[in-house]
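Just below sit the structures, each encoded as structure tokens.
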Structure I
Amino acid sequence: MKKRIVSICVIVLVLVLALFVLSACDSGRTAVDVELVTNGDFESYSYNFDRDVVIEDWTLGGAWDDGVDSPYGRQPSPEADREEHGLSYIYLDTGGKSGWVYLSQEIAVDRNAVYLVSVDMRVTSLSTGGDDEYKGAYVTFLENPDYYFVQQEETTDGWVTLTFYVRPVNTDYLTIALSLGAEDAECVGRVLFDNVSMMRVDSSSVPSGTTVHDFRMSQIARYNRDLSGTLFVTFLTLFCVAVVVCAYVLIRKNYARSDVFVNFDGTSGGSAPAAPYASKGGKKGKSGAKSAVSAKWWTNCWFIAAMLMLGTFIVRLVFLLSMYGFGGEMDATVDLARWLAQHGVGNIYANASSWSNVDVATMSPGAMYILAIIGAMGQNLTADGVSVLIRMVGVLADMAVIAMIYFYGRKYAGDRLAIIFAAVYALLPVTIVMSGMTNTFVSLLVALMVAAVLLLVEKKYLAMYGVMALAVILDIRALALAPIAVTYMGYMYYRADSTLKSFGKTRATIVFGLVGAFAAVYLLTLPVAINHLGENAFYGMRMIANQMINNQIFVDNAFGFYGMATLNQQGFNDTASILNLVFILVLVVYICSLYVKKRNRQEVILLASYTLAMVAVFTLKVTYTYLFMSIALGLIYTMVSGEKRMYGIMAGYAVLSFLCVGLIIKNSGYATIVSDGMLVDFERTGADFIVFSVFTVLLSLYYSYVVYNITNTGKVVDIKSLNKPLGVALKDGFRSIGDVFKKD
């Protein structure tokens with residue numbers, strides 16, 4: 001009967017996933033007759049440290065002579081032009097030398113929609129540059145600069161207004177470029193631009209006989225192509241593979257030791273869940289002493305933990321001091337921290353509309369509290385200093401995770417294995433980047449969730465409730481662990497007295513602890529809610545829920561099912577939202593049923609990791625930070641169980657989650673020391689994004705099989721001991737691979 005229920009659940013999961021794709025509603029990101037160009041009149045500007053003008057929201061590009069100070073600038077308009085052209089317009093000027101220059105702006109569009117583009121242009125001088133032929137002043141899109149929509153190849157008598165219609169066929173973004181000259185057709189000249197406009201129009205409003213240009217992307221112009229970004233992703237991906245491979249060899253070599261499960265102080269490290277797996281390669285592990293014996297000071301568990309944490313800190317310190325973080329995203333977070341320090345958190349959500357570069361409406365109260373504290377600490381620091389403080393939160397959280405992995409592993413697997421697995425987590429590039437570069441607090445969330453799960457399986461219920469309350473205040477995603485936690489505690493409640501008549505200490509702790517956790521969450525939200533309790537008594541709770549309610553896209557730059565279905569950054573309808581809820585409910589029932597089969601408390605760790613992975617890959621509203629969250633718990637279970645397949649899955653997740661964030665860093669130009677751009681989204685039909693999403697989905701389906709296999713049959717595929725010398729083992733391995741391809 002149980003197998004039948006599980007089968008039905010799996011079938012429902014597949015059907016719901018199929019319905020998601022059919023119900024996808026790309027309602028469009030652009031509305032008709034709404035201006036899409038920002039600062040198209042060029043009235044917003046500032047000055048850099050050299051006192052050169054910087055036109056807000058526009059990016060300079062091209063190539064010009066070194067003797068030209070600035071190939072563009074702001075020109076005040078004469079009195080006669082101000083009615084049509086405002087106080088100023090911009091010029092592009094090659095400075096009397098051969099060159100080409102452009103100003104560009106990225107604009108989100110909808111495929112197959114029609115857009116009207118208009119620009120005022122005035123060419124004051126123009127002649128041939130260093131090439132045989134030249135391009136004059138024109139408008140194009142950087143996704144395919146071979147299109148020249150409107151252009152002037154000679155001087156104009158005053159201002160001219162040029163318009164054209166364009167229909168993007170295979171891209172979600174158009175990077176409009178106001179250009180003078182081209183890379184292979186340089187010129188010498190000067191042109192003025194003003195009143196740049198781009199609006200979506202109804203196709204029926206296009207005048208009869210007017211050409212609508214079907215625009216096809218030939219390159220993703222938004223992606224940064226600096227060599228530093230490519231090297232960053234390539235080197236750290238190879239480093240990630242090297243870490244997991246070397247660690248795997250070390251694990252196998254340690255399993256060949258008779259004292260693999262004996263701690264350095266002589267006590268047993270595998271007496272609980274590790275004991276069933278204490279036989280590796282037919283060789284039973286030696287048992288430890290009941291009490292500690294004297295050992296060298298450098299083998300003391302506290303010294304080892306301190307060294308692991310210190311190493312974790314030093315590795316991340318390199319990123320803290322050599323990189324600013326996520327460019328413009330970090331700038332906006334720094335500004336928010338300073339604002340919170342000055343004005344407090346009481347009205348931050350009411351003032352959310354004033355934060356154009358920070359999605360305050362989807363930020364948690366806990367994140368606001370942390371930023372307010374950091375803002376107060378960094379009042380006398382530069383933006384770089386505040387950026388370091390923001391990222392230091394994640395670094396400290398990583399150090400805590402390393403300590404938890406080590407001490408839990410020491411208890412259930414022994415010092416040797418605990419050190420290896422803690423070191424693996426410390427050295428994984430994705431964990432380094434998430435804490436050392438991003439402007440999120442996801443590393444802290446991981447630390448809180450790991451602590452909550454370990455406290456749960458150790459039956460420290462009150463401490464677990466306290467940690468979970470903090471986790472929920474920080475991020476609503478912590479509630480993903482609630483179903484398996486409730487199932488486990490429900491069983492513990494029943495187990496305390498199967499007659500259900502008594503109400504002892506364990507039951508009181510479970511019940512009143514849960515009530516206390518809800519009360520703690522409510523009280524912890526009061527700082528952001530105190531000024532708004534009159535309008536909503538549960539205002540703070542509402543702000544926690546808004547992290548999901550205000551998120552209306554399928555997937556935000558994350559590898560997974562919806563990335564594979566080319567739905568990155570696409571909106572969805574109410575039907576998809578309802579189906580997502582159905583999927584989550586079925587997933588919860590399925591996962592809880594897996595625990596009920598054997599009721600092994602160590603499998604709670606496995607199922608917690610599995611839950612986070614399934615949410616990351618198969619649900620709506622996920623970001624690039626989700627998949628990473630399942631790795632720590634997965635490694636802990638692998639450490640205490642010795643499960644070979646789990647090690648491979650976690651290694652795969654480590655590589656894929658780094659590739660996701662690493663490619664974002666590369667595409668956004670964040671691999672350089674100084675970068676102030678905003679995060680660049682994946683092109684939803686990009687080959688890399690789709691291919692890696694497919695790999696992620698396939699690996700997650702395999703994870704589902706492994707979890708079902710472990711929880712229902714108890715089958716564990718052991719990591720085998722490596723009794724041969726490493727060189728001999730490698731030689732035999734290559735020989736066996738060669739035998740596979742050898743022809744008879």
Structure II
Amino acid sequence: MVKVVILGGGIAGMSAAHELVERGFAVEVYELKSIAGGKARSIKVPNSAAPGKQPLPGEHGFRFFPSFYRHVTDTMKRIPYQPPQGGKVRRVFDNLVDTTRLALAQYEDHKNLIILPDRFPQSLGDLILIFQALLQGATADLLPGELEFFAERVFQLLTSCPERRLGEYEKIGWWDYLDAQNKSIAYQNLLARGLTTSLVASRAELASTKTMGDIFLQLLLGIVDPSNSSADRVLNGPTNDVWIDPWLKYLKTRGVEYHFSSRLRSIQTERDAQGNTKISGAIVTDLETKVDRFVTGDVYIAALPAEIIAGLISDDLIQGDPTFANLKRLATSTAWMNGIQYYLNRDVPVTHGHVLYVDSPWALTSISQTKFWPEFPVEQFGDGQVRGIISAIPSNWGYFINPNTDEVGAINGTLGLKIPKPAQICNPEEIKEEVWEQMKRSLKEKGKPLLKDEDLHSWFLDPDIVHNCCDLATDPEKLDEVLNGALPDFFKDLFLWIHHQNREVTLEEIADHLDVDQSQARLAVNALVAKGFVGPIPLPVPNEKLHLESSQLSQRFHERLGRERLLYKSRIGDPNANVNGEPLLVNLVNTWVLRPEAHTKIPNFFLASDYVRTNTDLATMEGANEAARRAVNAIIDAYQVKAPYCKVWELREPIVFAVRRWSDYLRYKRGLPWNGKVSPWYLRLFFPFIALWQLINRWFS
């Protein structure tokens with residue numbers, strides 16, 4: 001029996017374990033956290049349960065399952081679930097429930113909530129009518145022609161071939177594609193940012209049009225597809241209760257060995273008789289016993305985030321597969337997207353679905369959860385007094401790193417409404433206050449706020465946000481615990497060297513310390529900047545100093561540091577500092593070329609994570625699950641195992657535009673730009689056959 005060692009026990013690692021164990025492989029999983037599920041996990045809030053009650057449910061961030069998800073939901077169909085009150089065993093997939101509404105919230109005084117249906121065209125005119133109907137009053141502040149221009153951009157995406165999207169749109173920023181810099185603030189907030197920043201933690205100013213366009217189309221088509229009961233689904237209880245824990249139980253019953261609190265120290269290599277690099281094992285530390293162990297198997301899957309594996313890439317690994325060097329650059333292609341939960345004295349439903357705070361400085365999204373949890377009465381949590389739960393996610397924490405230039409910059413317009421600071425330098429109490437303030441000002445009905453201060457019972461911030469940096473400076477043991485949970489050894493050692501200098505260090509000094517050139521040193525230190533361990537962290541321009549004239553709109557979004565940008569200092573000891581143990585990968589312009597396939601040139605080493613090239617092409621549970629399937633399929637091929645391949649789905653495209661996409665493909669191959677027309681004319685004759693083929697293909701998939 002082939003033994004597979006999976007390094008990382010989040011969605012990708014558990015998905016790989018699931019597919020492997022069902023195909024007869026022996027599987028061991030090693031997970032850093034003491035809770036399964038990675039970023040998807042829910043968390044029992046410490047010290048929140050009264051006698052006879054359960055702890056309040058917290059989470060890294062709420063889960064949502066758009067209708068275009070097929071990989072992760074297929075896996076959920078194969079996980080048995082026993083309801084807490086007993087009764088018939090069902091599937092975890094059955095714990096997904098439809099939302100029916102999407103709300104757009106704006107904090108200006110006269111802006112009430114706009115409630116849209118969460119589910120239903122064939123021409124450009126049809127698209128314009130749909131946007132006008134769906135966005136209603138939200139478009140009132142748009143300038144004449146802006147909605148039509150946006151619809152034209154969407155129509156171009158719909159009728160562009162996949163080859164053009166990858167070869168051309170991957171190199172164009174979403175912001176530039178939408179010409180947002182020359183449009184109104186309303187256009188920028190509602191249409192250019194909108195879903196991109198709020199739902200996928202991306203940077204509209206830097207995001208790839210290929211990625212953002214594909215995902216925007218999937219979300220849009222989910223709404224307008226009449227065969228969908230809803231474009232969005234959520235779980236009917238806390239994530240670990242209704243998904244992750246039953247999944248882990250199933251994997252263990254099938255023979256998977258799952259090890260918690262296991263920190264990966266290094267991936268060991270050796271040369272075979274032909275001189276080829278192979279993985280010989282991995283050194284893993286048990287964080288509870290502090291004992292190292294050497295883990296061995298026949299096959300190894302790295303199911304780790306980009307910023308973690310980047311610190312584990314050795315020269316030997318790069319020699320075995322030179323593309324691993326690209327992972328060091330991807331380590332800085334991240335953004336902060338960490339959640340906060342508000343427990344309320346009364347239930348405030350808001351709407352039956354998600355709320356997008358389209359103009360909030362911190363790019364908020366939220367959902368009122370209790371209405372979706374019929375089998376988990378909220379009275380059973382905490383002290384029994386909680387009646388509602390709002391789970392919110394701020395997606396814009398105030399700064400970014402551009403992996404194409406390695407520049408660290410501030411995002412202007414991200415100072416709070418009540419607390420004039422970006423989230424990145426707010427303490428937990430300030431984060432709680434400011435997110436609450438942004439929600440209070442934005443959630444209005446008939447001009448009256450839906451939330452009141454007296455509604456707030458308690459709150460919980462994702463513990464991956466660590467703020468007590470002053471305490472860490474005087475507590476080496478606690479600092480070591482935080483570093484072990486957030487950084488691999490390479491980055492940990494570099495941070496400690498910078499920290500112990502007790503001064504600013506230059507990029508040249510860092511390069512000398514690492515014995516690398518300055519470009520490699522900058523990648524390494526930027527990985528620490530990305531998590532907040534090292535500064536300086538640039539601050540946004542104060543809101544009152546922003547120039548909002550159309551010719552100067554770029555100043556609203558980011559500025560680069562001046563001469564001091566290549567001086568670095570530890571932020572441990574800084575009372576304003578936050579560090580983030582788990583940022584989220586974002587797909588920025590022209591980074592597809594940096595991303596690896598699931599199979600590598602090292603014959604017994606495979607990759608399963610959201611940075612792997614997938615059809616999903618986004619850091620999501622769906623992307624992680626698809627990457628895991630691709631890794632398993634590559635193992636089946638490499639070891640010639642007689643087992644069925646894991647199903648991998650393409651993103652769906654609207655059949656009505658199939659001939660236009662085919663025509664665009666012919667133009668793209670000839671080096672011609674998109675024009676949206678069907679040429680030559682006789683391609684129109686093929687439409688019935690293309691439509692029939694796509695219908696058949698969709699039916700059987």
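Which structure, out of I, II, was FRET efficiency 1/(1 + (r/R0)^6) of positions 69 and 349 (r between Cβ atoms, R0 = 25 Å, to 0.05) derived from, given a value of 0.50? This figure was derived from II.
Consider the structures I, II: one of them gives -0.33, -0.80 for log10 I(q)/I(0) by the Debye sum over Cα atoms at q = 0.06, 0.09 Å⁻¹ as calculated from the coordinates. Say which. Working through the options, I get structure II. A value of -16500 for helix-only ellipticity at 222 nm (-39500 (n - 2.57) for each DSSP H run of 4 or more, over all residues; to 500), calculated from one of I, II, originates in structure I.
Every number here is computed from the coordinates shown, using simple stated rules; none is lab data. Keep in mind it's a predicted model, so treat the numbers as computed, not measured. Cβ atoms are built from the backbone, for glycine too; each structure is taken alone.
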